[in-house]
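Coordinate-derived values only; no laboratory data. The shown structure was predicted, so the numbers you read here are calculated from the model rather than taken from an experiment. Cβ atoms are built from the backbone, for glycine too; each structure is taken alone.
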Structure P
Amino acid sequence: MKKSLGILGVIIVIGFFLYNFFVGFYNTGVEYQENAKTAWSKVESAYQRRADLIPNLVNTVKGYAEHEKSTLEAVIKARAAATQTKIDPSNITPEQMAKFQQAQQGLSGALSRLLVTVEKYPDLKADKHFLELQSQLEGTENRIKVERDRYNESVNIFNKHIKKFPGNLLAGMFGFKEMARFQSDKGAEKAPKVQF
């Protein structure tokens, strides 16, 4: 009788340990995954802020540079494409991330061309409203970078949690999949050529 109570006690202790281990792994995984999703929503919010500033910037430039119609239309078209590209934060795949980044790169390129065009118009460059919008846009670009970095940090914590042993054995059982990170743009590793 004492022997069976001892065996039962050992089984209960082992069962309690295993229960705590599984619950701990799952709950920590959920917490890390939700943190990464929240970080993603902050990335989207920063990009949305940029998209919200663009119509004001385009209208300001339009008043000074009406014959730059193709440049202005390119910015509007790129903004529309960027705001239509959405990602489900519960299932961020590398393919979705690449599509999102491509749309954002298109908008960044169109904005760059617009700001280069502005160089031709000294009155516009001195306009208080334009300078304020340009400053807000620069600040927003910095926010986007900060939020992208924070997102990557959150994803890194989650991905390490589900890849480390023994978590890697449990991740699939609980439906945890590796989340995609932001990658640098193709060609970003090469310094741009500056010619005067």
Structure Q
Amino acid sequence: MDKFLSIREQIYNHFHGSPTGQAFFFKDENRDCYAAYYTSMYLLQDTGEALCQHRQQGFSKVPLHAYIEFWGVMQAILIQQDAIRELFKAIIGTELKLGIDSAWYKIRNLRNQSVGHPAKRDKKGLLTRTFMGRNFGSYSAVTMEEWNADTGIISHPRYNLAIMLDDYEKEAVGYLQQILDTIQEKWPMKEEL
């Protein structure tokens, strides 16, 4: 998350060094964009720093602590993604377009898949899932139990969360770079005026 946090900081610094950008956001008609900017920037910093620090320490060896940590990591990613979308719209003025094969969606789908449980097995075509359990693994090997309603087969797919996070970060940095490029073009810094 180092590159992610660096680009976020550049956006923040440019905004605070740009009188034209601040003048734009301080207009009454732009107050929602201004609120989206500030909220997003704080959420990006908090989630980025938390994810960076947790990656360095890894999941707890205490299974129930690791269980809560896993959900914290996955929720932080969703919060971060939502903040990027809000910031993108506030600065660029359009919705962020994402491909369904993107790393962004892959990690989001892993989180959504993880919240399932083996209930309602009587519904045909419904793939139900369980959480990884108390000893789900580590960043490099997250294992979950997956039950397929069509086949009745239980499998144990394994995901490399570290690689998924790295791939997601590359995409997220690209979106933040688009935001930075846009504010630099729209709202010059003091010395550029």
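Out of P, Q, which structure matches -21000 when helix-only ellipticity at 222 nm (-39500 (n - 2.57) for each DSSP H run of 4 or more, over all residues; to 500) is calculated? Corresponding structure: Q.
In this comparison of P, Q, the computed figure 2.3 for distance in nm of label points 7 Å out along Cα→Cβ at positions 84 and 148 is attributed to P.
When FRET efficiency 1/(1 + (r/R0)^6) of positions 4 and 172 (r between Cβ atoms, R0 = 30 Å, to 0.05) is computed across structures P, Q, the figure 0.25 traces back to P. If FRET efficiency 1/(1 + (r/R0)^6) of positions 140 and 164 (r between Cβ atoms, R0 = 30 Å, to 0.05) comes out at 1.00 when worked out from the coordinates, which of P, Q was used? Structure of origin is Q. For volume of the Cα convex hull per residue in Å³, for residues 68-155 alone, the highest value in the series P, Q is held by structure Q. Ranked by distance in nm of label points 7 Å out along Cα→Cβ at positions 36 and 76, structures P, Q are led by P, which has the greatest value.
Supply the structure label, taken from P, Q, corresponding to relative contact order in percent (Cα under 8 Å, 6 or more apart) with the calculated value 31. Attributed to the structure labelled P. Using the calculated result 1.22 for Cα Rg over 2.2 N^0.38 Å, pick out the matching structure from P, Q. Comparing all candidates, it corresponds to Q.
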